[in-house]
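What follows is a group of structures, each given as structure tokens.
Nothing in this text is a laboratory measurement; each read-out follows from the coordinates by a stated rule. In this text, all values refer to a predicted model and were calculated from it rather than measured experimentally. Cβ atoms are built from the backbone, for glycine too; each structure is taken alone.
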Structure 1
């Protein structure tokens with residue numbers, strides 16, 4: 001491997017990326033850098049202006065001009081940071097989220113078109129090669145919180161939710177196939193009939209692979225949403241993924257106009273219960289039951305969305 005090898009690869013890859021935006025309409029009316037800022041605001045757990053500047057390696061003046069433009073366009077709001085009042089926190093407005101979603105859809109379509117030219121038999125080899133490049137050039141550093149992406153499910157992700165819930169809970173708690181059947185019904189109901197304005201699924205992704213999930217669906221009670229199927233892969237725990245997933249559900253449910261957010265869990269799921277408690281959920285009922293091949297204590301938790309500070 002020589003310097004020229006890396007430079008040649010860089011030229012090739014730059015041309016490939018440029019070809020994705022051959023019409024210059026992919027990110028219009030925003031530049032590639034502006035789109036990157038929108039993407040970070042939508043997916044990063046840290047949204048202070050200083051964090052954005054460091055994460056994207058942008059000049060302070062350049063980032064300030066971008067944020068001013070976004071504010072004029074009604075895409076963001078800037079307030080004093082809760083962590084440090086001397087810093088400015090940047091959050092997307094509803095219009096900003098819609099704009100970011102549109103740009104991401106365009107990008108996904110462009111990459112999908114590129115991927116369609118790769119024979120199916122070659123795709124695993126391509127994915128492995130890309131993972132190898134990332135792993136080697138990251139010098140083997142452990143994953144960071146900001147490496148985790150929260151996104152909507154793609155093809156195959158709903159099946160992954162069923163498979164991983166069944167496998168993880170069988171390995172950690174000895175639950176039988178009854179639990180897999182329950183998860184499969186929940187996921188199938190969502191896939192066959194859901195209102196995207198009121199119901200949603202999030203996938204947590206790390207290094208190109210799913211490592212977590214959660215769902216928000218309508219409950220039978222009026223103006224009430226239900227959080228379901230929170231899961232974080234064992235090897236991805238400790239990165240705050242569970243908290244981010246639950247926060248996403250809370251923000252979505254509040255924005256959709258729900259009054260309450262409820263969930264059902266079991267007392268053996270101690271890590272999940274700690275996440276719920278930190279997010280302001282209150283235990284309202286518990287009762288013993290026999291499910292999934294085990295004697296368990298089921299718990300109902302509730303969060304008053306109007307009573308929780310934004």
Structure 2
């Protein structure tokens with residue numbers, strides 16, 4: 001396939017692109033840094049802006065992973081605008097670019113997040129679950145709405161509702177590991193909020209699965225089948241590192257420190273990847289302990305085989 005990728009140099013995008021290249025696909029990345037792309041990959045095309053793609057551009061598939069990090073800083077009005085521009089506005093521009101092409105891609109895989117569902121407490125969440133209204137939901141819903149507009153052009157659209165991604169060289173673990181290695185990990189709030197996670201290798205395998213399955217479209221939960229509470233996650237990570245997990249951060253302190261963004265840490269969703277499982281996808285890492293063990297050994301490279 002000839003594939004256009006946005007966000008291809010990031011924590012998920014980089015190993016995904018490497019896997020696609022291994023499989024013989026041809027890639028064009030949308031990136032403002034040609035030098036970075038050249039350093040990471042060999043033999044890929046680069047466009048700095050979508051406007052560079054004219055009506056003659058031809059791609060079999062588009063993978064849209066663009067989006068500013070959601071948990072980097074407090075959600076001030078200015079920061080919310082950055083989040084919205086990098087997701088909603090960019091996806092709108094991408095779909096408009098697809099609409100200009102004389103030959104449209106067959107499929108668009110577009111990133112989203114389990115934040116779409118809002119804080120669901122301990123209820124089991126599938127792709128059919130009605131969302132709870134909060135900022136994360138509104139952000140993801142608008143993001144997905146823009147991606148869905150590609151269906152007007154006959155494009156199959158899959159929405160990748162992603163949980164917390166575990167990998168050895170980035171993601172949310174990158175911030176946690178220094179604290180946990182010092183024995184400063186522990187419970188956030190009451191620790192009962194559910195964390196829906198996925199090993200990065202499984203994320204990549206599921207994306208490749210959807211790329212090939214022409215009968216599949218709509219939302220898919222990119223989460224492992226066995227989510228855990230934050231308290232269980234904390235104990236598991238500390239155990240893997242042979243450290244205690246004794247530090248407890250009260251909910252009130254997190255709200256004071258982080259403001260509205262604290263809902264990412266204090267809320268949760270018990271997300272079940274129902275549609276992926278029903279379609280026949282099998283996860284390599286279903287349980288947290290084995291996933292953390294693999295990640296902490298640094299053996300995740302996006303190229304593992306799947307059943």
Structure 3
């Protein structure tokens with residue numbers, strides 16, 4: 001069985017979910033897009049992922065801001081406003097009668113190409129918009145079990161060629177890192193930056209705990225995680241020391257606890273890195289505390305949106 005930060009409880013309702021493609025709805029098995037799509041041909045696209053909790057799209061503004069920054073970064077002119085996209089997302093959720101424990105994936109590619117090519121001038125349509133909503137509740141068993149990491153030889157890129165903060169469809173280097181980790185017997189990959197410091201994981205952001213203090217990377221070479229930012233915010237709010245700093249595997253191997261963060265799984269404990277047990281190899285107390293503080297931020301966001 002696949003084990004990792006995206007483990008979800010089985011839900012048969014996903015067999016009947018309707019997927020949005022450019023203004024129309026399709027059943028899962030009929031949701032298709034052209035082989036001339038820019039995303040398929042050259043990975044020319046951006047994406048965002050949202051969580052629906054109790055009828056509220058949590059941290060929506062942060063996610064939309066990240067998507068619009070990504071669009072500007074790749075030179076993609078979006079044919080809709082944030083307000084219009086938000087309404088479209090709600091229409092998709094209404095069509096599927098969804099209200100809670102939903103993961104929404106939004107993908108935008110540059111459009112259909114006249115012929116296979118990198119050249120954006122050969123795009124003959126506007127951007128393609130796909131929205132996939134699914135009932136996905138993170139597996140509590142996976143959270144309590146934790147995950148193991150293996151440090152990949154594939155580094156996180158420098159901002160001057162493919163900025164790690166960009167949520168784009170070009171994810172092959174992350175897939176390669178994950179394959180290395182799987183072949184080494186781990187669940188997911190830990191990735192270093194170009195200077196050899198700990199950066200992030202293949203699909204999540206990495207944190208460690210040492211002597212009661214929380215450490216994470218500087219942010220220069222890691223994903224621009226919304227959950228990462230919320231954990232840092234929670235630390236600041238509750239006077240928990242949180243360092244954004246350079247640190248190495250030397251520090252990680254001697255950590256008391258470690259965990260990763262992501263929109264879907266929230267905080268997931270890390271029990272081993274490169275075969276070395278981290279701390280007691282269990283769901284650590286500081287990680288549990290931070291996980292609860294993160295959940296409190298979600299609760300506050302829901303309350304603010306429903307007032």
Check: Upon calculation of mean count of other Cβ atoms within 10 Å over residues 130-137 from the atomic coordinates, which of the structures 1, 2, 3 produces 11.0?
Finding: 1
Next item on the list: Using the calculated result 14.0 for mean count of other Cβ atoms within 10 Å over residues 186-193, pick out the matching structure from 1, 2, 3.
Entry: 1
Checklist line | Parent structure of the calculated result 59, 40, 38, given that Cα extents along the principal axes in Å is the read-out and 1, 2, 3 the choices | finding: 2
Check: A value of 17.7, 57 was computed for Rg and Dmax of the Cα atoms in Å, for residues 74-241 alone; which of 1, 2, 3 is the source structure?
Finding: 2
Next item on the list: Tell me which of 1, 2, 3 gives 4.3 when you compute distance in nm of label points 7 Å out along Cα→Cβ at positions 10 and 210.
Entry: 3
